[in-house]
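Asks: Structures follow.
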Structure P
Amino acid sequence: MNGGVIPDNSADIKRLYDQMPQAQKDRYVHGENMLLLNLGIGNAIGDIGLKGVEELVGIVSDDISWMPPPPGAHVTITGNSVVFTMVISALTTGRIAMTLFGLVLVFFGLLVLYRDFIKAIAPVATMFMVIGWSGGIMYYTGLEYTPMTVTLGALILGVGSEYAILMMERYYEEKGKGINSFDAMRLASKKIGKAIVASGLTTLFGFSSLLASPFSMTRNFGIVTLMDVALALLATFVVFPAIIIILDNWRDKKNTDVNIQ
């Protein structure tokens, strides 16, 4: 309305306001107490991403703090990009609390079911390591958390714990026959290992279809799911046997010492 120049007096502002078409007023002015200033940042989500929008909001906030509006006026940073960024941030910032809460629930569920501390803690400890590995890989590879991938901590906790529990049940079944821990784990891995691998590969192949999605968020979810399931399988055959044998031998030794005394 004024060639890109902001008027320096109220008379010119009122004159330009009176000349403004009503349709344009309806887009940017509500009554006499609300005004919308459009910064014209274009497709910010696609151009600079969520982190870029967050940085831009921070810059605008600093500018408002440095040059505050007149007394009685209040400025709010809003818009589709800002709201979308706030929603995504709200959905993703609680992932640590959700994961820890899931670990606690699984632990107490197994403790109630087995009434055995070692049987409850071994699967949970294994999956806790898997969740840590997954987070580290995502950090170093630059994979971003989204409303979909933020739920994978709970997902892998449920799926991965199942693999570990199946292995544990077979281990104690073999050990109940009177053989030592190492041989019991070796037999358990041999007898039930194929079933666990087959189940894991089925999950991997099923979620691999998400890689063909043209939607980046869905494709990212597929990548992270494949990575997490693969890590859960690896931990079930590499980490979990060591954990359960160490804890089980520690308990056997402790019980032996108590009986001797």
Structure Q
Amino acid sequence: MNMVYYGEDYDAREEQPGWCTPGFDDSHWDAAVLKPSPEGKLVAHTAHPDRVTEELALVSKERMGEEHYYVDFGVEISGWVRLNGVDGPAGHKIEIIPRANNYSGNNTYICSGEGSTTYAPRFNWFVFSGVEIQNWPGELLPEQLTAEAVNTYIEPSATFETSSELFNEINKIWRRSQTDNMHGGLASDCPHRERSGYTGDGQIACNTVLHNYDARNFYQKWIGDMRGAQIQESGYVPNGAPWQPGCGGGPAWGAAICVMPWDY
């Protein structure tokens, strides 16, 4: 299973080394099934890709039971937990459960039994500071877990510093909140629940983002999504782009297609 909302189940026993390289013998695989092509126009992704932008070590660890731990990384991020040097018997299932909210699923790793290995999800990210680790084989060492913050890469282009520690902290918190919401070349309304590219939320923050980051290709991509989502016959701009989240918005949402290029 791989799903941005529900999580990822990864069974290392099913690994086939070299499966994506030329010359791999896939003669025993089932044939591909032809399906209708998706709607829309396939174009290049012009924003920077999502990257691991920060790595955090454990701040605290609490044993909650046999092979059951609660760990905290001190800062709430959007990303995942990387398992380092995990070694369990074949079929041993480790569950990684974020504790930030009730809307996220879990990540599950099933050991291959073939020695020490490293694992991190490939198809989802969660928001968390604290995480439950269930069924860890043996004693959990701090260096065996790393929290990796993940977001669409944008390069800072300004610094902010005042004589007020409160203002400095507010700006620091804003930066974290903003990058937590930037994935796949669009800005979401929240990184833990809906995770949708609401245009109203995006245009409110756009001016501040451009004062702090070199986000030119980020907005070039996302504003292009809005143009692609616009209904040409009526000019209507959906409340979210590149997809319609399915709930209402007012002028601040549709006006994003004008306001954001103006800020840009």
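Here, each number is a calculation from the coordinates, and none is a lab measurement. Every value quoted in this text rests on a predicted model; they were computed, and no experiment measured them. Cβ atoms are built from the backbone, for glycine too; each structure is taken alone.
Asks: If Cα extents along the principal axes in Å is calculated from each of P, Q, which structure is the one that comes out at 98, 46, 28?
Replies: P
Asks: While we're here: Assign the value -25500, calculated as helix-only ellipticity at 222 nm (-39500 (n - 2.57) for each DSSP H run of 4 or more, over all residues; to 500), to the correct structure from P, Q.
Replies: Label of the originating structure: P.
Asks: Determine which structure produced the value -0.44, -1.06, -1.12 for log10 I(q)/I(0) by the Debye sum over Cα atoms at q = 0.09, 0.19, 0.20 Å⁻¹, for residues 65-192 alone, calculated from the coordinates; the candidates are P, Q.
Replies: The value was obtained from structure P.
Asks: To which of P, Q does the computed value 20 (relative contact order in percent (Cα under 8 Å, 6 or more apart)) belong?
Replies: Of the options listed, only Q reproduces it.
Asks: Tell me which structure, out of P, Q, gives 2.8 once distance in nm of label points 7 Å out along Cα→Cβ at positions 49 and 145 is calculated.
Replies: The correct label is Q.
Asks: Kindly point out which one of P, Q the value 6.8 was derived from, the read-out being mean count of other Cβ atoms within 10 Å over residues 25-32.
Replies: Q
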